[in-house]
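A.B. asks: What follows is a set of structures to go through.
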Structure P
């Protein structure tokens, strides 16, 4: 098992400017070629998880796994991968077939026993549920003592907080959704107040601080270079300067 502090240092050393450029270049193709972006993100996520915990033989739960783009990267690393999603349509998004062992369920009430997994992670899902910290508590619950919780989410006041309605979300989520419908002719997929909710870095740190059964061991912007990491600990500035926040906790 890689030490917690060492794991954070390893992830930071991986967070180069070239890596950021590579991920943002892939992200630009998300709509036209989603596999290009999500496969790149999956490989990057597997490397980050591996920095903190050995993946070979680990039981890994993906909360909000959707169409299962992460399955190949994690199974190649030797993990026993279990994706969960609440939406059958998301599981078959872009014509994909759900990954083996896929479970349909709600992240805010995970259908697993306490301590069922070595690693529980969620990638860009918390902003899509009305009670993200209930989901985070559930992630902690189903993780075994000594296991890892990796929670990554998009910040509302960041440049992509409104998802496809950005940057107009800065004027209000409802207004941004109405503008999108007028411009495109249909409702946005991520509809404010129904499938997209404002979430902040500050709220995540407050949740981690009051979490009784896990300890925060690392927090960092997911896509940005390592030299930007200190911004994650600057209130207000982090809400606007960062795209996405990762909170890594160890189950006690």
Structure Q
């Protein structure tokens, strides 16, 4: 599905502010994978997403999606097959537009054919999909989205991303701004949609419980590198304390290696 091959990203090259955000990252994501991504702030998680989405062109390396090299493909071209949901629930929908018009945008007919495509048959289709959210939104097609709660808007954003049939769905702390109840609802919907529509998902989270509970694979990033890649069998045996200890062991090993290099 997606291959990241020795990707590095350095900002401010040749300046006092030069910063290596990604350092030789390689990763194969297979169709149907649900990958949870953890790491402290500055570990390179969001930079990796920006490279995948085409926001940044990497300093080195390449990105392949469905065997196609998209390394230099602009963000707007990749939007056809990459869905991305951010932490802020207001970013994924147009608040001043009605619910049905928002859904037309993500529908394959496209916004340019809005007046032609928005008919009773399509409205019935939207209602059927909205019922999957179990929030009563199927009865509010004419309401502007700005009237909805943050949890409703993020659930709607998730549904719209799914309906756009992305090759890969990037979730960037998409429940972090929600209250615990809505966060749980959106996470359950995420899992349901991933299974029902056979989605390929990468999810950044700072919630360790979510990282262990959801998905079939766990990545840990640190200092611009993937320092841990755990498959489903090993992941199912991990605990929060166990993950923290693995991270400490990695940092301890790095410290020892740095000291050895200094002696050389």
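A.B. asks: Comparing relative contact order in percent (Cα under 8 Å, 6 or more apart) across P, Q, which is largest? Write out the running numbers ahead of the final one.
C.D. replies: Numbers: P: 18; Q: 26.
Checked P, Q; max of relative contact order in percent (Cα under 8 Å, 6 or more apart) sits with Q.
A.B. asks: Quick check for you: by distance in nm of label points 7 Å out along Cα→Cβ at positions 52 and 236, which of P, Q is greatest?
C.D. replies: Values: P: 3.0; Q: 2.4.
Comparing P, Q by distance in nm of label points 7 Å out along Cα→Cβ at positions 52 and 236, the maximum is at P.
A.B. asks: Name the one structure among P, Q that FRET efficiency 1/(1 + (r/R0)^6) of positions 84 and 156 (r between Cβ atoms, R0 = 25 Å, to 0.05) of 0.95 was derived from.
C.D. replies: On the way: P: 0.55; Q: 0.95.
Among P, Q, the structure yielding 0.95 for FRET efficiency 1/(1 + (r/R0)^6) of positions 84 and 156 (r between Cβ atoms, R0 = 25 Å, to 0.05) is Q.
A.B. asks: Taking 5.8 as the value of distance in nm of label points 7 Å out along Cα→Cβ at positions 60 and 124 derived from one of the structures shown (P, Q), identify that structure. Before the final figure, lay out the partial values.
C.D. replies: Details: P: 1.7; Q: 5.8.
Clearly, the read-out refers to Q.
Readers should treat all values here as calculations from the given coordinates under stated rules, not as data from a laboratory. For clarity, every value in this text was computed on a predicted model and none was experimentally measured. Cβ atoms are built from the backbone, for glycine too; each structure is taken alone.
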